[in-house]
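Peer 1: Below: a set of structures, written as C-alpha cells.
Coordinate-derived values only; no laboratory data. Source: prediction; values computed, not measured. Cβ atoms are built from the backbone, for glycine too; each structure is taken alone.
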Structure I
Amino acid sequence: MDPPDPPLSDGVVWLRPADERDIHAIERGITDPEVVRWFGQPTTSARDVLQLNRARWLDDSGPTFAICAADDRCVGHVWVNFTDKDAVGSVGYWVLPEMRGLGFATRAVRLICDWALRDLAVPGLRLLVEPANLASQRVAERAGFRRIGLLPSNAEAGGRRVDHVLFSLMADDHAG
C-alpha cells in the first residue's frame, strides 16, 4: 500500500508515515500513562513500533500515520487495521498529552476515515473505546461514527478484561 501523496491534511493536521524523526514522540506516546491506561504497557521499544508500522504498510494490514502539527512535529499516531480485505477496518489513535483537547485526534480520525473510505474503498470502519474513556467516545462521535452498543469483556488490555463501546462508520452513510 502506498502512502497518499501529497500527505493527508486539513490545513491544521497533517498525516504522513512515521519515520526516524518521530522516535522520541513514539517513545513518549507508548509510555504515556493515559495511553498505557487504555492500551496496556508497551511490550516493545519505540523503534520496534516504527518497524512494525512500516511492515504493516508493506503487507497492507494497516497503515499507521504520524499525526503532525504545522511544523511537521509528530504529536501522535492514527491507524486503521485490516484483518480481512473485505471486512471493515478498525481505527485507533493516541496523541501526546500537550495536544489533547485541541481537536488533533478528531481531525486525524476524520482524515484517515475519509481516505480509507474513499481511496481504499473500505466498506466501513469501526472504533472500539472503553466505556470510561469519555474523551475518545467524543472523538468518535465528532468524527462521524455512530454508537452501536457495548461489547462486554471484548478484549484484554494491561492484563485485565475490558468492555468496549463499539462505534461504526459505514461508507454508505459517509459524506466525506
Structure II
Amino acid sequence: MARHRSDAGFSLAELTIVIVVVSIAAMVFASMFAEATRTYRFISVEKDLTQESRYAEERITRELRRAHGPTAIHVATPRAVTFLDRDSSIVGISWSGVQGDELVYSKNGVSRALAGEVDSLAFAYWRADGREAIPFVAPAETDIHRVTIFLRLARDGQSVDATGAALLRLM
C-alpha cells in the first residue's frame, strides 16, 4: 500500500524540531530553577547571619549594662571584655581573632558560643566626656563609661555587620 500525505504521523524533521524546542525550553527552566535556588540560599544565609549577629550584639549590650561599680571591669581590650556584674558573677565576652572562630560568652567560668563564624569583633571604650578610653587588663578603677561593639559574621562569601553600644552603670 502506498502511503498518502494525509496519513497520521510525523516526519523525522518534524520530530527533530520538536525535540530541539523542548530541550531549549527545559534548559531555560532549569537555569531559572537553579537561579531561584541560589537566591533562596543567599537569602537564607543572610537571614541566619542577621539573626545571629543581632542576638549576639543585644546580649553583649545587655550584659555590659550589668557591670557593677567603678572597679567592675577587669579586662577591656579590642577583642575581649571581662567584668563583674550585679550578681557578683564574672562575665567575659571574647573572640580569638581568628576568622571563623566563635564569639565566646562565659559566666563564672562556664563558656558557650554566643555566635559562630565571626569575621571580626572590636570593642571600643569611651569616657564620660566622649573621649576614647584606653583599653586595659587589670581590676582597677576605670574611666570607661560606654562600650561600642562592632561585630561581623561571615559565611559562604556573605557577611553581616552589627553595631551596638552600652552605657555602663558603674555607680
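Peer 1: In terms of Rg/Rh (Cα atoms, Kirkwood Rh), for residues 101-148 alone, which of structures I, II is highest?
Peer 2: Greatest value across I, II: structure II.
Peer 1: If relative contact order in percent (Cα under 8 Å, 6 or more apart) is calculated from each of I, II, which structure is the one that comes out at 19?
Peer 2: This value belongs to structure I.
Peer 1: Shifting gears a bit: Given 29.5, 110 as the derived value for Rg and Dmax of the Cα atoms in Å, which of the supplied structures I, II does it correspond to?
Peer 2: That value comes from structure II.
Peer 1: Okay, next question. Output the label of whichever structure in I, II has the greatest value of FRET efficiency 1/(1 + (r/R0)^6) of positions 69 and 157 (r between Cβ atoms, R0 = 25 Å, to 0.05). Working shown, then result.
Peer 2: On the way: I: 0.35; II: 0.05.
Comparing I, II, the top value of FRET efficiency 1/(1 + (r/R0)^6) of positions 69 and 157 (r between Cβ atoms, R0 = 25 Å, to 0.05) belongs to I.
Peer 1: Supply the structure label, taken from I, II, corresponding to helix-only ellipticity at 222 nm (-39500 (n - 2.57) for each DSSP H run of 4 or more, over all residues; to 500) with the calculated value -9000. Present the calculation step by step, with values, prior to reporting the outcome.
Peer 2: Details: I: -9000; II: -11500.
That value comes from structure I.
Peer 1: When you work out FRET efficiency 1/(1 + (r/R0)^6) of positions 21 and 117 (r between Cβ atoms, R0 = 35 Å, to 0.05) for each of the structures I, II, which one comes out largest?
Peer 2: Between I, II, the highest calculated value is found for I.
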